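Derivation of every value follows stated rules applied to the coordinates shown; laboratory data play no part. Because the structure is predicted, anything quoted here is derived from the model rather than measured. Cβ atoms are built from the backbone, for glycine too; each structure is taken alone.
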Structure 1
Amino acid sequence: MSKITNYIRDKIVERKWLKEKPCAACKYFDYYMGSAGICTAKSGCSVTRMRDYSDFCDCGCFKKRR
């Protein structure tokens, strides 16, 4: 019974996390070094495209990574 409860709890947490649109879950986020990466959905200078995996999408191009 606890396995089912834990599974349901994990799915709820995952769904809430994806609603916040974190960069780590976006298919446009490419890891560079450690937790840093580049948002390939953003255009322009690479300095403005550098993100941390815990940042949230601010360009409106969030796509779930699956």
Structure 2
Amino acid sequence: MTARLIQLSDAAFLMLRKAIGNLDTEVALPVRADGMLAAAELVEAEYATVSDADGRIELRATPARL
């Protein structure tokens, strides 16, 4: 399997940093409307997952696969 080169927007990179900060906790990062595109970038790159929590979209970083 070859690695893909992924270019994240600044907004996606900042969102990923926040999500990684919550990786060891049960707290997910709420995604507002203005963060949808950045969240979609992270999901497409398999850096994060999203879920529906009580009508809100939440983002969690995906742990690295070693």
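Have a look at 1, 2 and say which one yields 10.1 for mean count of other Cβ atoms within 10 Å over residues 7-14, as calculated. Walk me through the intermediate numbers first.
On the way: 1: 10.1; 2: 13.4.
Of the options listed, only 1 reproduces it.
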In terms of percent of Cα pairs over 21 Å apart, which of structures 1, 2 is highest?
-> 1
